[in-house]
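Q: What follows is a group of structures, each given as structure tokens.
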Structure P
Amino acid sequence: MIPQDTLLKEIEGQTAFHRTWQLICMLGYVLPAIAGTIAATVAAVVAALGHSIEAAWISTICASLLAVEKTLALREKWRLHAAIRAEFEVLKLELCCNQGTPEQITARMASLLRGYAAKLPVTPREQEHHAEERADV
């Protein structure tokens with residue numbers, strides 16, 4: 001039998017892990033989006049003032065910022081970490097309210113942890129690459 005306090009510490013550790021990654025993914029999504037929007041606006045103003053070379057450089061920065069966010073699929077990863085964190089919080093609530101045995105909760109935790117890697121978003125280019133690999137087999 002698994003001690004309830006040990007299980008509770010593990011659940012809290014997993015919740016903290018996903019909360020941290022949720023914050024990292026959110027910042028990685030929001031900051032480039034805001035910076036990219038500002039850069040696009042500045043590029044338009046600079047271009048209107050007749051400085052095409054400078055506007056082109058600013059546009060390049062804008063495109064790069066937005067491409068980084070899209071390539072890393074940070075919004076999708078944020079959503080995944082939010083969902084998994086919520087599941088761990090439910091497990092903690094069930095454990096604290098004696099709504100399941102430690103063995104049942106451990107089994108659900110194991111299922112969540114096994115599914116985590118499989119659910120991580122993959123960028124479209126990587127998906128296409130994996131599809132090509134499967135086609136070659």
Structure Q
Amino acid sequence: MTQIVSGILIGIFLLGLAAHEFMANEAIRYFSVQPIRLLWVAAIAIGGGLILHFYSRRSLRVQRKAKLVVVGSAAIFCTLFTIVFSYQIARLSFALGVRPGWGIFQGVPSGAVLALGLWIEFYRTCKKRPHMA
């Protein structure tokens with residue numbers, strides 16, 4: 001019972017926070033200037049819901065394979081992006097004759113941590129048996 005009540009309270013808090021952010025960041029003006037943007041957001045949400053619906057209807061073996069493909073692709077992309085980002089910052093700083101600045105301390109560790117988390121999830125999914133996925 002307390003889990004249900006706490007879940008409802010957290011949901012109400014998150015809805016209020018989302019509504020406040022929506023109003024404070026002038027999202028209404030952003031979408032009213034070009035209404036097609038709102039249609040794109042709705043299309044992405046509906047498309048994601050349909051993908052999730054069809055994904056949940058598949059067998060556990062197919063779900064596991066799909067998860068391996070998606071998480072593996074994301075891990076590879078994130079790793080390559082972090083490497084290229086680090087290389088570009090180092091190259092630019094040497095070309096300008098300055099030391100790498102704050103961007104190296106924000107971008108590289110956050111990208112590396114995200115890539116590490118994705119690789120760990122990929123490894124865990126690989127080690128699971130198909131019937132336990």
Structure R
Amino acid sequence: MGANYNQTDGLKQIAEWSRWLVTVETAAIALIGIYYKIGTPINKTIFWVLTIAIVCLFVSIISAALLIISIPAAFQDIRDDEKVLERQTTFPVFNFPLYKLIIVQFLFFLFGVLCLCVGVIETFSENLSLKTACS
């Protein structure tokens with residue numbers, strides 16, 4: 001068997017979506033790493049918010065990897081009447097529809113980016129308040 005045109009296109013779109021999210025997530029983690037490397041003193045709240053961001057982005061990257069690993073098998077043996085999002089993953093331990101991996105990937109991506117934004121805003125507001133206090 002094999003995937004028909006619509007299924008093939010859907011699987012390609014899912015793979016492309018995951019690759020772009022991983023690219024953005026990797027850049028965000030690198031940004032946080034650079035921030036830590038600079039050695040700017042930060043309070044514990046900002047540290048934990050940025051650490052949670054890294055963990056969430058990492059979980060999203062792992063979800064993307066699991067999703068992308070499942071796609072080649074779907075190209076080969078998806079049934080004509082099977083919907084792409086309802087296609088089961090191909091792992092011996094994990095066996096659930098692709099849409100669940102997509103949801104996990106996206107939710108952790110959103111929460112990671114949200115934590116990154118909160119950390120950046122807190123850092124800027126803390127630095128701004130220190131500058132105005134010193135003036």
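Read-outs throughout are calculated quantities, based only on the coordinates presented, and are distinct from any laboratory measurement. Note that the structure is predicted; figures quoted are calculated from it, not measured. Cβ atoms are built from the backbone, for glycine too; each structure is taken alone.
Q: To test your reading of the models, identify which of P, Q, R gives -0.46, -0.97, -1.02 for log10 I(q)/I(0) by the Debye sum over Cα atoms at q = 0.09, 0.18, 0.19 Å⁻¹ when calculated.
A: The read-out comes from structure P.
Q: Here FRET efficiency 1/(1 + (r/R0)^6) of positions 19 and 67 (r between Cβ atoms, R0 = 30 Å, to 0.05) has been calculated and equals 0.35, so which of P, Q, R was it run on?
A: Going through each structure in turn, the value belongs to Q.
Q: Starting from the value 0.6: which structure in P, Q, R was distance in nm of label points 7 Å out along Cα→Cβ at positions 43 and 59 calculated from?
A: Among P, Q, R, the structure yielding 0.6 for distance in nm of label points 7 Å out along Cα→Cβ at positions 43 and 59 is P.
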